[in-house]
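Q: See the structures that follow.
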Structure 1
Amino acid sequence: MNKQILQSQLKDSGKAYLFYFFGGAHYAYLGNWGKQLLFWCTFGGMFIWAFIDMFRISSIVQQHNMPILQQISDLEKKEKDEDFQKQMLMMQAVKNG
């Protein structure tokens, strides 16, 4: 997958808090519509779930971003390995040429 596409999928804790305070839509912002509908239908777990989420949003966003950041890291490593291989082939060609 393209690195720019992955970077566009990263979410921000500040925006998640804004969605939380203006409509309780923090799960929708993270793309988790099942939890979002459940959150709305239960009125935030009778406000208990909503109160707990107020302190958990940053960790929820971090959990969302973790696999994306890992994929970006893997892509960067792969790009570096490919560049290194190209450089080694060019050095070998110059040496043999």
Structure 2
Amino acid sequence: MFDGDETELARREQQERSAIREAFRTTFFSPGPASEIVRRHLARFCCADGSTVRISPMSGTIDPLATVMAEGRREVWLAIHADAGIDPITGKPKE
């Protein structure tokens, strides 16, 4: 790869990170009731405040597939916060 190609690739990656950060901050962390409603809904859906262990209603034992799926949802919550530069515990910018 040429130096110019690497520079262009780095520039595009930085643009993408900036765009994602701005979009996530605008959607999930801007002041106002709509953002708060979306954030609360996403927190519930992504298991942000609770255990991801799921118990099978049929056997009464831990359901490994449902648990892994719930943990994947939590990973989405953490990824959104990381990409937005927001601490998932405090809800405040990391910068």
Structure 3
Amino acid sequence: MNTKMQTEKISFEIPEGFLLALNETQEEFTSKVRLIIAMELFRNHKLSVGKAAELSGLSKELFELELFRSNIPLIDYSADELEKELQILNQF
């Protein structure tokens, strides 16, 4: 069974010479932009780790490694949320 994910194309323009100044190919730049956007959406609780990994084009494990390298916590509970979770766990 061949199930191809449906996609949408998003594009934007950058100033001429920008890739040369960064010493990156278009593919390298595109990959970095996808990763940065995915990490930011994950950090802001807009995407789950799985969906953010999918957006970045990385496996979940590699995406989690990139989060670690960027000091973005995989689990980001507020004090109140953590307290509620601990109360639920203590019931068992």
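Readers should treat all values here as calculations from the given coordinates under stated rules, not as data from a laboratory. Since this is a predicted model, take the numbers as computed values, not measurements. Cβ atoms are built from the backbone, for glycine too; each structure is taken alone.
Q: Suppose you compute Rg/Rh (Cα atoms, Kirkwood Rh) for every structure in 1, 2, 3: which one lands on 1.12? List each step's numbers first, then the result.
A: On the way: 1: 1.33; 2: 1.15; 3: 1.12.
That value comes from structure 3.
Q: Shifting gears a bit: Suppose relative contact order in percent (Cα under 8 Å, 6 or more apart) works out to 16; of 1, 2, 3, which structure was it derived from?
A: Working: 1: 33; 2: 23; 3: 16.
Matching structure: 3.
Q: Also, I was wondering about something else. Quick one: log10 I(q)/I(0) by the Debye sum over Cα atoms at q = 0.14, 0.23, 0.25, 0.28 Å⁻¹, for residues 24-63 alone came out at -0.27, -0.64, -0.73, -0.85 when computed from one of 1, 2, 3, so which one is it?
A: Here the read-out was taken from 3.
Q: Name the one structure among 1, 2, 3 that helix-only ellipticity at 222 nm (-39500 (n - 2.57) for each DSSP H run of 4 or more, over all residues; to 500) of -17000 was derived from.
A: Details: 1: -26500; 2: -21500; 3: -17000.
The read-out was computed on structure 3.
Q: For structures 1, 2, 3, which has the highest computed value of distance in nm of label points 7 Å out along Cα→Cβ at positions 16 and 80? Write down the numbers at each step before the final one.
A: Numbers: 1: 2.7; 2: 2.1; 3: 5.4.
Going through 1, 2, 3 one by one, distance in nm of label points 7 Å out along Cα→Cβ at positions 16 and 80 peaks for structure 3.
Q: Comparing structures 1, 2, 3 by distance in nm of label points 7 Å out along Cα→Cβ at positions 8 and 40, which one has the largest value?
A: Working: 1: 2.5; 2: 4.9; 3: 1.7.
Ranking 1, 2, 3 on distance in nm of label points 7 Å out along Cα→Cβ at positions 8 and 40, first place is 2.
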